[in-house]
Structure 1
Amino acid sequence: MPAYLVSLIRITDPERYQEYIPISTSAVAKYGGRFVVRGGAPDSMEGCLGSNRVVVVEFESREQAKRFYDSPEYLLAREVRAGAANFNTCIADGY
């Protein structure tokens, strides 16, 4: 069953955030992920998103999404983005 890594992101330092993008993109590819949503300026239809970017990555399974998230490659990406953005991230099962 596919699983989705969903991130609501508030970018606080756009220049530093640009350093994160190629590292995270490479890690997503290495772990078989596929970007489904990778965009800015979301329109909130209900409630307050508190983000200026939304990213959704599809993985073949919840286990693979967790392998990606806990991988050394993505750990490096998270270290690079520290202080450049605030993330709210979850993994949700598809069907």
Structure 2
Amino acid sequence: MSIMDVIRARLAALEPDTLELYDDSQAHAGHAGAQGGGGHYQLIISSRRFEGLGHVARHRLVYSTVTDMMRKDIHALAIKAYTPGELTRAFSR
């Protein structure tokens, strides 16, 4: 199972309506901070679990699913977390 497969499986606990995960590691090759291991990833996720939560709380909820993977498997995780309604409005412009 790849790292991306593991991340997706972990994020399934948030019952996402949308989950898009991109491996951005190639763009960061040679980056001094990445030498310790782990890849760079971008995440777009929408879930009803984010209803009523602020930006920081949503990110904490996402990070709680992959905490043990940080630094070893994941060096950086850029997160865009939406409720289903917010995602629809953000991309319908």
Here relative contact order in percent (Cα under 8 Å, 6 or more apart) has been calculated and equals 34, so which of 1, 2 was it run on? 2
At a computed -9000 (helix-only ellipticity at 222 nm (-39500 (n - 2.57) for each DSSP H run of 4 or more, over all residues; to 500)), which of 1, 2: 2
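Each value in this text was obtained by applying a stated rule to the coordinates, not by laboratory testing. Because the structure is predicted, anything quoted here is derived from the model rather than measured.
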